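Below are structures written as structure tokens.
Quick note: the coordinates plus some simple rules give every number you see, no bench work behind them. All figures in this text were calculated on a predicted structure; none of them were measured in a lab. Cβ atoms are built from the backbone, for glycine too; each structure is taken alone.
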Structure 1
């Protein structure tokens with residue numbers, strides 16, 4: 001964190017932690033929705049989020065976008081496309097590999113995020129934050145190694161699933177970094193509403209290309225997608241998109257590494273995907289890395305904030 005902590009609302013960090021918990025539920029909810037194709041789940045989930053936010057999002061966007069520059073509009077469009085690709089790749093990965101592996105690999109986003117934040121935004125990367133990221137990623141690798149030692153379930157393709165989870169991590173880092181730039185000039189709702197609308201359109205195009213129907217599935221699928229929209233999307237992604245105005249990219253990325261810990265514990269309780277000793281060591285490393293950054297103030301420079 002930075003010396004400008006006094007300019008940041010005290011509730012932003014608790015909001016972020018709630019967002020991380022909602023992220024951890026994402027892979028579990030996706031696993032419960034496997035009766036529908038992954039692309040359909042991605043599209044319906046995002047459409048629900050747009051519907052939930054529309055009553056306030058439409059007027060907020062109209063007010064803000066009239067004074068928004070062409071460059072920022074293109075940046076929001078690019079971020080929405082990246083987020084749509086993230087949802088499609090991430091949800092598809094959970095269908096093909098284990099919850100632990102998908103959550104772990106998507107959590108490597110901080111590596112790309114910290115690098116891009118340093119190169120593109122010239123954000124200072126403190127030695128302590130860099131070490132914490134390395135330790136957390138090594139912890140994630142231990143979880144992945146432990147999971148890879150088991151046999152894949154019938155109908156799953158861990159190689160493709162893991163590759164999709166890694167792709168989801170890369171595009172997540174890029175979209176969040178764009179938010180770091182645009183959120184300095186655009187209010188949260190005026191940013192996330194068009195962001196989700198573009199992401200939903202991206203997922204819908206993918207569904208159309210594959211020739212998949214959006215209707216005709218059990219009602220539970222649509223209910224699960226609505227919960228995904230409220231928790232991991234609006235609360236999870238929404239809290240990160242709000243906080244990106246106040247925190248450096250590397251800090252947010254590191255917090256995101258808590259996701260595989262929560263997801264693995266939930267998978268153990270619900271699907272009997274039991275983490276072994278190696279995986280537990282990895283979870284401990286991730287928790288220690290996050291605690292070392294969150295509990296100790298940082299001197300990294302931040303962009304000015306006004307909210």
Structure 2
């Protein structure tokens with residue numbers, strides 16, 4: 001005879017467990033804070049649902065049948081799994097368990113991303129963090145499509161079409177990178193206008209439209225048309241070209257910081273022009289883990305810890 005699960009309730013199982021452990025309806029009723037007749041009916045209904053006698057009763061004693069002893073054992077396992085499931089759901093709901101997918105662009109996030117993720121793992125050790133390094137445009141696209149929960153990226157031309165939320169992380173100023181022997185290396189700051197006529201090396205536009213266009217805008221404001229000799233696909237290749245004598249590089253501050261201490265010279269460009277670094281996410285992303293990550297970023301921004309080494 002099939003068990004009528006629709007009639008069986010966890011409440012009935014808990015009632016049976018109490019009676020089976022106490023081997024007394026009266027003691028179990030006091031433990032459960034219910035009337036003894038209601039407890040007796042519940043156990044009887046459970047036996048009818050299962051189709052087996054679970055307890056032998058008389059006025060003096062209660063004993064378990066073999067079937068009842070087996071049910072008591074299985075109930076213990078069942079309730080432990082139910083408790084574990086409830087706790088897991090609560091952890092997920094609180095952002096303490098689950099999965100967090102973060103897309104990022106390399107050099108601009110290198111100064112803080114490792115420390116940020118270490119703190120996040122410390123607070124939420126049960127959350128699995130998946131990292132994907134992509135171009136700025138690809139990060140926006142993947143966040144908009146739900147393939148990433150959070151993006152750490154540059155603004156892009158089509159950002160408004162994606163309809164994502166953004167938090168500004170930093171206005172990142174530009175530097176030029178020069179061979180130590182270059183005359184401009186003697187200056188503490190280099191005017192943009194001083195780059196007129198110089199061979200320039202910058203990141204390819206396909207790898208970072210916002211960065212590339214911000215450099216073009218700065219050159220236009222300085223009233224000159226830039227002469228690009230190389231536009232590599234990787235920002236650190238800009239440094240290699242400069243070291244090889246191929247020209248002057250234009251890079252964001254984050255790359256200048258990472259390259260400091262080598263054979264090249266890094267100088268801020270004036271007047272200050274910058275490119276933004278932003279965190280992006282979608283309305284459709286309801287992941288509590290993503291919410292916890294955004295909260296941590298906001299906390300670090302407020303304390304300026306995001307940029308503190």
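Taking Kirkwood radius over Cα pairs in Å as the quantity of interest, name the structure among 1, 2 where it is greatest.
Once Kirkwood radius over Cα pairs in Å is worked out for each structure, 2 has the highest.
Figure out for me which of the structures 1, 2 the number 3.5 belongs to, where distance in nm of label points 7 Å out along Cα→Cβ at positions 56 and 128 was derived from the coordinates.
1
Suppose distance in nm of label points 7 Å out along Cα→Cβ at positions 24 and 288 works out to 1.9; of 1, 2, which structure was it derived from?
Checking each candidate, the match is 1.
Once distance in nm of label points 7 Å out along Cα→Cβ at positions 192 and 272 is calculated for every structure in 1, 2, which label goes with the largest value?
The structure with the largest value is 1.
Among the shown structures 1, 2, from which was the value 41 of relative contact order in percent (Cα under 8 Å, 6 or more apart) calculated?
1
For volume of the Cα convex hull per residue in Å³, for residues 168-215 alone, which of the structures 1, 2 scores highest?
Sorting by volume of the Cα convex hull per residue in Å³, for residues 168-215 alone in descending order puts 2 first.
Here helix-only ellipticity at 222 nm (-39500 (n - 2.57) for each DSSP H run of 4 or more, over all residues; to 500) has been calculated and equals -24000, so which of 1, 2 was it run on? Walk me through the numbers on the way to the answer.
Details: 1: -24000; 2: -13500.
Attributed to the structure labelled 1.
19.1 is what came out when mean count of other Cβ atoms within 10 Å over residues 32-39 was calculated for one structure; which of 1, 2 is it?
Details: 1: 19.1; 2: 13.5.
The structure behind it is 1.
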